[in-house]
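Just so you know, all these numbers are worked out from the coordinates, no wet-lab data involved. Model, not experiment: these values are computed from the prediction. Cβ atoms are built from the backbone, for glycine too; each structure is taken alone.
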Structure 1
Amino acid sequence: MNYDYSYDLTYYGKQMDSYYQYDFCRAFLCKEYDNMVIKTQDQLYDKFKNNEKFISLLETGKKSGFNMPFELDDKTVFTLLFNYDFFHHTHKCLQDLFKTSDISTENYNNLINLLKK
């Protein structure tokens, strides 16, 4: 799987998209967004889809709807969790899942609260 759980993101709070793009590509071990990113997202989803907190995050994302005028499925919500506003929290949750098979209360609450805004 092409995902670097150990990488610490640095983009958040900086006003340039290039920082986000760099961190995104660095985490996905790619040079630019391509089909491998989609495949890796699918693999990440499949790896963690049975975790209770992961499921709860996806359900909360579906309820928020990301301002979309239609209902979202779990995989679409998961993909949207990699956008600029959510990626730094999503990445921390993935790091937790990789290390301990659970999401820390702090990281879970941070992402849930952001999804509820």
Structure 2
Amino acid sequence: MAQQQAIKLKIAGKSYSFTLKHEANEEQSLAEKEELYRLAEREVNAYVTRFEKAKYEGFSTQDCLAMAALQLAISSVSLARSREVGSEDLRRLEALRDEVMKNREQVRTYFENRR
């Protein structure tokens, strides 16, 4: 049975209600989900505040939110790309492992045939 928890977040001065759900097969608890939402709330508000303090001429709160969303999306894409590099490195290591295993078999066969 799924557990639920209602939370309210305040983004750029406006409150938003969310219902967090936890299924029995999920690793992340409701408390962990709430913490994630609260951290995201703080991060978005920090970006918005930075843009508001910079006093860009003609920037509304909506503009500041858009710039915050852009910055967060750039960070997300950058992180995803850095993980892809890790995946490529893993593929290279697996190929190297396969080559070593193949060479190991050839060496073993060579020495067995010399007997």
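Assuming 83, 47, 13 is Cα extents along the principal axes in Å as calculated from a single structure, say which of 1, 2 it is.
Label of the originating structure: 2.
State the single structure among 1, 2 that was used to calculate distance in nm of label points 7 Å out along Cα→Cβ at positions 38 and 70, giving 3.2.
2
With distance in nm of label points 7 Å out along Cα→Cβ at positions 54 and 86 coming out at 1.5, pick the structure among 1, 2 it was computed from.
Working: 1: 1.5; 2: 2.9.
Label of the originating structure: 1.
If relative contact order in percent (Cα under 8 Å, 6 or more apart) is computed to be 16, which of 1, 2 is the source?
2
Where does the value 2.9 come from, among 1, 2, when distance in nm of label points 7 Å out along Cα→Cβ at positions 78 and 94 is the thing being computed? All intermediate terms of the calculation are to be shown ahead of the outcome.
Details: 1: 1.1; 2: 2.9.
Structure of origin is 2.
Out of 1, 2, which structure matches -25000 when helix-only ellipticity at 222 nm (-39500 (n - 2.57) for each DSSP H run of 4 or more, over all residues; to 500) is calculated?
Structure 2 accounts for this read-out.
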